[in-house]
Every structure is written in structure tokens, then in C-alpha cells.
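Some structures to go through are shown next.
Read-outs throughout are calculated quantities, based only on the coordinates presented, and are distinct from any laboratory measurement. Quick caveat: nothing in here was measured; it's all calculated off a predicted structure. Cβ atoms are built from the backbone, for glycine too; each structure is taken alone.
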Structure P
Amino acid sequence: MHIIRLIIIATVSLSMTSTQSVKIKIVAPRAWNDRKALLLTREKGFAAVVHSIKLGFDTTHLTMDADLLPDLYQFQVSQKKGSLTFFFDPGTEIRLDTSNLARSVVSHSKSNEEWQEYQTLIQNPSDQRLNAFVLEEAKAKKRNLPDSVRYWIGEQASEREKLWDATAGFISAHRKSYVSLYLLKVDWFALKGKGLFEKLDPSLGHHRNYRFLKERNKGNVRK
């Protein structure tokens, strides 16, 4: 009886995982036809979900779990330089840069536009400042200036706090955004005390990341 009950539970769980056919258009030179490409998630603490694509088709149809999009993905082409990190919405179009895939142009993705906004206005400037502070710390160490070393370490810590504050501001201003959902997940331990999950729009509730955060938030509330 116990075994039968487990089988029923497993069957119900599988039936709740629905799939969808997702379109992606990849514009590449004809010389790249039949070359293999990979579309995959690359997140710390999560197993990569990989999809294989053969170039040369006007539109590629992928069968994907319905709760996985939109989300951050990486695109690679065999034996080609670089990789493209982008926010994948159904219907996304990628126009490949043949010299460096990282410079490829992504269109038809509202989420990717929001991702680029975050990168341009918040993440990239913060990274530049942080890298400058790290460089100054290294110079101070080389000159054996402990007070300066401590100062630049403090500046790095302050910059990380500013980045988390700016990220929280972005999430608050983009409550219906899957980018906000992603950012809150990857920075959860830094942002969990700011009440941001409650600000997210319930329309995001079907997504895997939302369910993940809902469980995390329960634990945070209990504390």
C-alpha cells in the first residue's frame, strides 16, 4: 500500500510539470549551417539545463518546461570564440557576431532589454568601481601601507552594499520583471531582509524562481 501511494504521488508530480514549444531565431552566416550550438543555464548552485541547436534553420523550436522562461541563459557555438549571456523570452532573435559571440545582438525579448538596463546602469558601473578599489588595495599592499589596505578593503565592502541597495531599487521599480525575479534569487542572502519578495507581482507566480523564493521567504519570515 505504501509503495502504491508513492507511485501515485510521483505520477501526480510528473503530470504537474508541463512543457511548451518555444521559438528562437538565430541569424548566422551560411558557412555556419549545421554547426552545433548550445543553449544552457549557468547558475551557481543549480544544475545546468542544456538544449542542443543545429544552426541553419530560420526558426528553431525547443521543448522546454513551462516554468523555466523567461530566464538568464548562455549561448555557445562549437569552435567559436566567446559566449553570449542573455535573457531568453519565447520568440527571442539572436543575430550572431562572427568574431565574438559575446557581442551578438539580441532582440524580441522584453526581459533582455530590462537585463541590459540593469547591466548598463547598475552592474557594470559597480564592477568598474570595485575593480579600481581592488587595484588600489594591491598597490597599497605592494608598498606595505596597512592603513591604505584597510581603507580600500572598506571601500570594496561599501561598494557591495551600494550595489545591493541599487539592485533592491531596481527590483522595487520593476515588480513584474523576470529580471527582478532572477536578481532576487541570486542575491537572496544579501536582499532577504528588505521585503522585496512581497513586492513582486503575483503574475510571476508560475515561474520556478518564484516558487523557489516563496519557500526561502517562508523560512525568512519564521525567523
Structure Q
Amino acid sequence: MEKLNKIPHKFLFYFGFFIVLIFLSLSYWQFTSFQNDKITLNEFKNNNISSTISISDLYSSNDENVFEFNKVVIKNSKNFTKIRDWYLRSRVNNGQNGFHLITLYKENNNDKYLLVNNGWVPLDKNVNKTFLEEEILFIGRLMKYDQQSFGQDDISNSDYLFRIDKDFIESETSVTLPNYYLTLTEACGGGVECINLEEPYDAPHLSYALQWLFFASCLIIVILRKNRII
């Protein structure tokens, strides 16, 4: 403790190590994202057998075919009516910026709903959502909804979303959503490109993790040398 009181650059020492902790946190976050991506890809590879389910199954917690990343076909695909759609912001496909088209459907003659990620739309096209009418077969993967986190909040009555947040969409539409939403992998609609979940955009999480770790190491060396500790 006495040695710390005698260091010549106390501000650099304490503030510098605070910045180091931020760099290490960013490195850990990127490494965790890298690990999560690997786990998700393994789940896709291990669940390649399609299950045929109904909308009612999605509302149930007891159906053995209803779990995250499972490949499914929704029954009675011709009995759905589109209620509303949104653009999910800041999506990347093959290095190009764009949106994901998120659509809420209702099964005719009952109060069951299905939220669907139809796929990717380029940033500079289909701004007014003037898509060609094509049959959608509701074949894809079941996905968990996004969790509210730090960052921009979704705006009420907007045509854009920052995340697929179950609570927000339910409050916007006054409906009760099922336990999972569906990301289409086939027959995604006119002007919409299906998302290749098995070969997604390869985000450089590991490179970023090593980069932040390198910055933290360099800053530690500068702090210690300036204060004549090494």
C-alpha cells in the first residue's frame, strides 16, 4: 500500500487500470459471442430432421418437438392471414447491410398467432415493403425471442425493430405470442432472401476478443513502466 502511495502517476495508474478492465470486459464479451456462435451451429447440425407441428403446439410447453433450433413445418399453412410486419434493423447478409422482415400471422378462425422472420431484404430495396405475392410454406427453425438489454429501445408505432422482443411486440399488437418464433429457411416470399442459418455471416468475434486483449496488455505495460513498477 505504501508503494502505491509513492507512484509518480497516480491518475494514470488508477484510471488506466479502469480502462484495462473495460478492455478485458469487451474481450470476454466477444469471446463469449464466439463460443455462443459455435454452440448454435452445433445445435443446427444436430437437429436436421423436420417435425410437423401445429400453432397450438407452439403455445404448449409439453410437445417434445417444440424446442429451440428445431427444424419444423407448420400445419395448415394456407390458413394464415398477415396481421402486421416490421423491419429488423442492422442485419448483415454476405457482407451487405439490410433488414430482416418480421411478420405477424394469425391462424384463421382462432386466436393463435405466429411470429415469423421471413428473411433478409437489402438496405436499398423494398423500403415500402412492396413484395411480390408468393406462397409461404412456414418451413424453418424455431427460435427463442431476444432479451431486452442495453442499447436502443424499440419505438412504439414504428415500422422498425431493434430486436425480436416478445413483450414489446405483444404490447404493440395486443396479442399473446407462442413460446417461439419461426425463422423461415424455405419459400420465404417474393423479394426476400432466406437466411442460411447453417452458414451465417462469420462475425469476427474471436479476432475482436484478441484485439481487446492486446490493447489491455499494451496499456498495462504503459501504466507499469510510467510508474516505474517494471
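State the single structure among P, Q that was used to calculate helix-only ellipticity at 222 nm (-39500 (n - 2.57) for each DSSP H run of 4 or more, over all residues; to 500), giving -11000.
Considering all the candidates, the number was obtained from Q.
Among the shown structures P, Q, from which was the value 3.8 of distance in nm of label points 7 Å out along Cα→Cβ at positions 113 and 137 calculated?
Numbers: P: 3.8; Q: 2.7.
Only one of P, Q returns 3.8 for distance in nm of label points 7 Å out along Cα→Cβ at positions 113 and 137, namely P.
When relative contact order in percent (Cα under 8 Å, 6 or more apart) is calculated for each of the structures P, Q, which structure yields the highest value?
Details: P: 14; Q: 27.
Structure Q gives the largest value of relative contact order in percent (Cα under 8 Å, 6 or more apart) among P, Q.
For structures P, Q, which has the highest computed value of Rg/Rh (Cα atoms, Kirkwood Rh)?
Q
The value 21, 19, 13 for semi-axes √(5λ) of the Cα gyration tensor in Å, for residues 73-192 alone was derived from one model only; which of P, Q is it?
Q
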